[in-house]
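So, here come the structures, one by one.
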Structure I
Amino acid sequence: MNTLYVILGPTGIGKTELGIHVAHTLGCSVISCDSRQIYRELKIGTASPDERQLSAVKHYFIGTKSIADHYSAGQYECDAIPVIESEIALHGNALMVGGSMLYIDAVCRGIDDIPAIDPSVREEVHAIYEAEGIDGIRRRLKILDPQHYMEVDLKNAKRIMHAIEVCIMTGGTFSGLRTNRVKPRPFNIVKIGLTLSRQELYGRINARVLKMMEMGLEEEARTLYAYRHLNALNTVGYKELFDYFDGSCTLGFAVEKIQQNTRKYAKKQITWFKKDDTVRWFSPYDTAAVIDYVRETNA
């Protein structure tokens, strides 16, 4: 009792369906932990739960934001903790399901208190990026925070820009604000990880992308093309189709790139989650073993 169960794993492995089974076992709702399913306009390309799944059990944080809304792992921490505590008060347990690494860490470990960014500062930094590209923001970060420059993923423009925004807002460094201390939570945390062989997972991912195309992903992406500059649309499944709409590649090539980039993201997730020795790993096909483990840890 008084436990948060977390079902995690790479994209396409079957977290949503298993989460519904576990929610029924615990008698609680599902708290989604997906940084893209939270946007109401991104349904097909994020494999958001369908109507059947949403009617099977109550889900939080599915389609609750617009792509125009700025949202972060820090905001998710602030929003999710009260929901978790409410679920535990009502049902004795709570269940979080998803694969967004930073969002999971935000709840399980906590995020340092980084100040809110003034919209004018965000616009200033974005203007630099628009004018000078990723090399321009890299140069600025190297000047403002040499330590973080050595640590950050220099291919990730979003992370670089956020660090610059924090430096400007505080007059200090982004690295100086990070403590990496784990925040105490008033509940236990049990992590359940789903795993498959790389070959089988990649096969599932490839098939799921083709299924998304059959469901209308191209049409969904076309309705969002005018908003491609928004951070929410810097997302696998959409950005590749935007390149196709621009005429820079064929539709077939775009679909192959979606499959490839989804596989790369899954590999990144696996690497991240495997570093956590508190995760208990299961096959997504072995629902009975997961349910037994939940009952065992809930006794």
Structure II
Amino acid sequence: MSQSSAESAARTVSPALLRGWALPEPKGAKRSRGQVLVIGGARSTPGAVMLGGLAALRSGAGVLHLAIAESTAIAVAVAVPEAGVTGLPESSSGSVLGSSAADSLRRRIGSSDAVLIGPGLDDGEQARALLLGTIPILPDSAAVVLDAFALGSLPGVGTAVDRLAGRMVLTPNMAELARLAGTDEDAIDDVRSVVAAAAAQYSCVVSCHGIVVDADGSCYEIGAGHVGLGTSGSGDVLAGAIAGLLARGADPVQAACWGTYLHAAAGDRLAARVGRLGFIARELLDEIPLVLTELAA
């Protein structure tokens, strides 16, 4: 898609737009709001999976399961009592062994409505192996969010990713967006056009720096957020919020627009109370349900 067509399609995501684009109405018991599986978390980075999973719950998902390096599984299960936890095979350095992790996840993946892969992974080759092992066993009904090393591994999985067309959301930072585009971060001077190209290439929805584009080129700009969101763990919260909305039954573009707005507006609330800089990612979690309530969702 050309830059001019992306610009002409842009819509601002505002409270008014979201109130007219209501999320699926929550009904019944917890499983009716969807089951989320978050896969990631090397020994040194279990917090990324925890942030992503808690964000999924805060955005309204009903059931959460975390899959993480086995040496951290017990501690994470204690720290997040709301979640089930599966320990994944790991290397001597604590990286998740993607080549064998899929077998540990087969049953759990089969019951998931949304799967978030990537937070806290720290080995690119093993992340690629994890993707190649999990994509074939994902149920056709499950939506997928790719973040961090899993997202960065997409160029190396070939046509395997075609199976996720139409049901995948990518949440790259600028460095990851550059990797998808096969360029240097410094060479990106038009974020929107690069985001649109990635969305078209992978037949998915991409959310990056407050811009959301789907595979058909429809473009949305989030009318909230500021520089304070650029803090450690913030992207994990964004990816988790989108996964939670997918589990609730939102389609990928709706989940990406709502989730990106929730993340940004949560930052705005903290900026007013804490300061534009200095709030931390875990504080975003408590703000998400309040923003949802303000939007009557």
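Bear in mind that the values in this text are calculations on the coordinates, not laboratory data. A quick note: this is a predicted structure, and the numbers were derived from the prediction, not measured. Cβ atoms are built from the backbone, for glycine too; each structure is taken alone.
Matching task: 1.1 is the computed value of distance in nm of label points 7 Å out along Cα→Cβ at positions 131 and 155. Pick the structure from I, II.
Here the read-out was taken from II.
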- Query: Of the structures labelled I, II, which one yields 17 when percent of Cα pairs over 23 Å apart, for residues 43-138 alone is computed from its coordinates?
  - Reply: II
- One of I, II was used to compute mean count of other Cβ atoms within 10 Å over residues 187-194, and the answer was 19.0. Which one was it? I
- Query: For which of the structures I, II does the calculation of helix-only ellipticity at 222 nm (-39500 (n - 2.57) for each DSSP H run of 4 or more, over all residues; to 500) return -13500?
  - Reply: II
- From I, II, which structure was distance in nm of label points 7 Å out along Cα→Cβ at positions 19 and 67 = 2.1 calculated on? I
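I have 50 for percent of Cα pairs over 16 Å apart, for residues 163-242 alone, calculated from one of the structures I, II. Which structure is it?
II
Ranked by relative contact order in percent (Cα under 8 Å, 6 or more apart), which of I, II sits at the highest value?
Values: I: 27; II: 22.
By relative contact order in percent (Cα under 8 Å, 6 or more apart), the leading structure of I, II is I.
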- Item | With Kirkwood radius over Cα pairs in Å derived as 20.5, matching label from I, II | I
- Message: If FRET efficiency 1/(1 + (r/R0)^6) of positions 171 and 211 (r between Cβ atoms, R0 = 30 Å, to 0.05) is calculated from each of I, II, which structure is the one that comes out at 1.00?
- Response: II
- Here Cα extents along the principal axes in Å, for residues 27-74 alone was calculated and came to 38, 16, 14; which of the structures I, II was it taken from? II
